[in-house]
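Novice: I've put the structures underneath this note.
Bear in mind that the values in this text are calculations on the coordinates, not laboratory data. Treat the numbers as computed from the prediction; the structure is a model and nothing was measured. Cβ atoms are built from the backbone, for glycine too; each structure is taken alone.
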Structure 1
Amino acid sequence: MSDLVGDFHDSIEIYYNETFENLEMKNHFHNLNEIIYIIEGKAEFKINSKIYSASRGDIIFISNLETHELKVVKYPYKRYFILIDPGQFQLLINQSILASMFKHRPEHFRHVTSLEGNPGMEIREIIRKMHDEYLKKETFWEYNLGSYLYLLFVQLYRGYREAFPLSTLNSSTNMILDIQKYVEQHYTEEISLKDLSRKFYSNMFYVSHLFKKITGFTFKEYIILLRISKAKNLLFHTREDVTSVSMSSGFNSVNHFIRIFKKYEGLTPYQYRKMRKI
C-alpha cells in the first residue's frame with residue numbers, strides 16, 4: 001500500500017465549498033478526474049456534448065479527458081468536490097468495472113447519478129469522512145483516504161450499478177481494456193490501430209468499432225487527448241520550452257502540436273502557460 005499512497009499529497013484534493021451568487025465556469029478541461037457531490041442548490045452542467053441539471057443528492061463524475069462547463073441556477077450552491085490524478089486513481093482503483101466510471105464513456109453513460117435512500121446517505125457519509133481525513137491529515141491519513149475512496153466506489157456500485165459504464169467483462173471488453181492500457185503506457189510512441197490490431201490478433205475495423213463503443217472516443221481521439229493531457233501537465237508543472245513539451249508528449253512536430261493544442265484548448269501552449277502563470 002505504501003507505493004500507492006506515497007504521492008498522495010500532490011495527487012488528490014478534497015474540498016467543501018459554498019457559493020451564494022454568480023458562479024459560472026466556461027468550457028474547460030483539466031488533467032484530473034473530478035467528483036462533485038451536491039449538498040444544496042442546483043447547477044446546469046455541459047460535459048462534452050451532454051447537458052444535465054444536477055441538484056441536492058446528485059453526484060457527478062468527470063474524467064480528465066472531458067471538457068465541461070457549469071452554471072449555477074439555484075443558490076446557495078453547496079458541494080464537495082474531489083480531484084484525483086488519473087495515475088493515482090488507477091493505482092488505487094485497479095478493478096476494471098469500478099474504474100470504468102472514469103475510464104469509459106459508452107453512448108448510454110450518464111455523468112450524473114441521483115443518490116437516493118440509504119445507499120446515498122452512506123456515500124455522503126464516506127465523502128464527509130474523506131474530507132475530514134484530508135483536512136486533518138493525521139497519522140496514516142493517506143491509507144484511510146485510499147480506503148475510503150475504494151469504499152466509495154464499492155458502495156456506489158452496490159447501490160447504483162446501472163450508473164457504471166461497465167457492469168460485466170467478456171473477452172471483447174477485456175481486449176479493449178488491454179489495448180487501452182497499452183495505449184496509455186505507449187502514447188508517446190508511434191502507435192497505429194493496424195499494428196495494435198495485429199498485436200491483439202483481431203480485425204482492425206472490429207477493434208475500431210469496439211474501442212469507440214466502450215471508451216466513447218475514437219482511437220485517434222484517445223491518443224490525442226492523452227498527449228494533450230501530458231503536455232498540459234508539463235506546461236503547468238515545468239519550465240520546459242514548447243518544443244521539448246511537444247516531443248515529450250508524443251507529437252512529432254512542434255507546429256502540429258501547437259495546431260492540435262489550440263484546436264482542443266482554444267489557446268496556444270504559450271498562452272495556456274501564461275494564463276496559468278507558470
Structure 2
Amino acid sequence: MNYIDQTVVMKKTNTRRLKNKLAKGMFFLSTLFGVVVLFILIVRIISQGIGWIDLDFLTGKLSTQVDRAGIMGAILGTLWLMVVVAPVTMIIGVSTAIYVELYVKNSKVKSIIQTNIANLAGVPSIVYGILGLTLFVRLLDFGNIVLAGGLTMSLLVLPIVVVASQEAIRAVPDHLSEASYGLGATKWQTIRRIILPAALPGILTGAILALSRAIGETAPLVVLGIPALLIPFPGGIFDTFTVLPMQIYYWTLDSSLVAEYANLAAATIVTLLVCLFVLNATAILIRNKFQKKY
C-alpha cells in the first residue's frame with residue numbers, strides 16, 4: 001500500500017470515528033432529554049398530588065365534592081380487571097407460543113401466524129376498543145362490566161405475551177429437550193416438565209409488560225363507555241366498574257372547570273405509579289426466584 005492509499009484509508013477511518021462520536025453524542029443527549037423531562041414530570045405530579053393522598057382518599061367513594069372524593073372504587077375496578085386479563089392472556093398467549101414454536105412444522109403457516117401476531121402488536125389501542133364494543137358489549141350483550149373490559153384489554157396485550165413467550169421458549173437450550181426425549185419422555189411431558197419451567201422467567205417478563213400496559217390503558221375503555229361516575233364498588237367480574245386511568249382522564253377534563261380536580265388527578269397518578277411499581281417488583285422477585293431454580 002503506497003502513501004496515497006494510506007492517506008485515503010486514514011481519512012475514511014477518521015470520518016467514521018467522527019460519525020460514530022456524533023451518533024453516540026446524539027443518542028446520549030436524546031436519552032438525557034427524555035430522562036430529564038420524565039424526572040420533571042414525576043416531581044411535579046408528586047409535589048402536586050402527594051398532599052391529597054390520605055386514608056380517606058384511598059378508601060373513599062367518588063364524590064362531586066373535591067374534598068370528599070375517593071378512589072377505592074377505581075382501585076377495586078383495576079384489580080378486578082387484572083383478575084380477567086392475567087389468566088386470559090397467560091393461558092391463550094403461552095398456548096399460542098407453544099403451538100407456534102413446538103408444533104407447527106410448515107414454515108409458511110408459521111410465517112403467516114408470526115406476521116399476523118406482529119401486525120396485531122402494532123394496531124392502535126382504540127381499534128381494540130371498537131372491537132370490544134362490537135363483540136363483547138353489543139353482540140354478546142355483556143354491557144359495561146368488568147368481564148367485557150377485561151376481555152378487550154386481553155386482546156390488546158395478548159401479542160406482547162405471545163412474542164415474549166416465543167422468545168423465552170427459543171432460548172431454552174436444545175440439549176435439555178433432547179435429553180428428555182432420550183430418557184423416553186413424551187413431547188407433552190418434555191414441554192410441561194422441561195421447557196416451560198426453563199422458559200418461565202422470560203414468560204413472566206412478558207406478563208409483567210402486558211399487565212403494566214393493561215393497567216395504564218385508557219382509550220379502549222373510553223370506547224367501551226366505562227363510566228367514572230358515582231357507581232357502587234365492584235364486587236365481581238359481572239359488575240359495572242371504573243379504573244384508575246379512567247378516573248385520571250375524567251378528573252383532568254374536569255380540571256378546566258374546577259382547578260382542584262387537577263390535584264385529585266395528580267394524586268391518582270401517584271397511586272397508579274405505586275401500584276405499577278409494586279406489581280412489577282413482585283413479578284420481578286418471582287421471576288428471579290424461578291431463574292435461580294432453573
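Novice: Supply the structure label, taken from 1, 2, corresponding to helix-only ellipticity at 222 nm (-39500 (n - 2.57) for each DSSP H run of 4 or more, over all residues; to 500) with the calculated value -15500. Spell out each step's value before the answer.
Specialist: Working: 1: -15500; 2: -24500.
Working through the options, I get structure 1.
Novice: In addition: I have 3.3 for distance in nm of label points 7 Å out along Cα→Cβ at positions 52 and 188, calculated from one of the structures 1, 2. Which structure is it?
Specialist: On the way: 1: 3.3; 2: 5.4.
Among 1, 2, the structure yielding 3.3 for distance in nm of label points 7 Å out along Cα→Cβ at positions 52 and 188 is 1.
Novice: Of the structures 1, 2, report the one carrying the highest value of relative contact order in percent (Cα under 8 Å, 6 or more apart).
Specialist: By relative contact order in percent (Cα under 8 Å, 6 or more apart), the leading structure of 1, 2 is 2.
Novice: Continuing with this model, one more query. Once mean projected area of the Cα convex hull in nm² is calculated for all of 1, 2, which comes out largest?
Specialist: Working: 1: 15.3; 2: 23.9.
With respect to mean projected area of the Cα convex hull in nm², the highest-scoring structure among 1, 2 is 2.
Novice: Of the structures labelled 1, 2, which one yields 12.8 when mean count of other Cβ atoms within 10 Å over residues 60-67 is computed from its coordinates? Please list the in-between numbers first.
Specialist: Values: 1: 21.5; 2: 12.8.
Considering all the candidates, the number was obtained from 2.
Novice: Work out distance in nm of label points 7 Å out along Cα→Cβ at positions 44 and 68 for each of structures 1, 2, then name the structure with the largest result.
Specialist: Working: 1: 1.8; 2: 3.2.
Going through 1, 2 one by one, distance in nm of label points 7 Å out along Cα→Cβ at positions 44 and 68 peaks for structure 2.
Novice: Identify which of structures 1, 2 gives the largest calculated value of distance in nm of label points 7 Å out along Cα→Cβ at positions 172 and 252. All intermediate terms of the calculation are to be shown ahead of the outcome.
Specialist: Numbers: 1: 3.2; 2: 4.1.
The maximum falls on structure 2.
Novice: Taking mean count of other Cβ atoms within 10 Å over residues 76-83 for each of 1, 2, which is largest?
Specialist: 2
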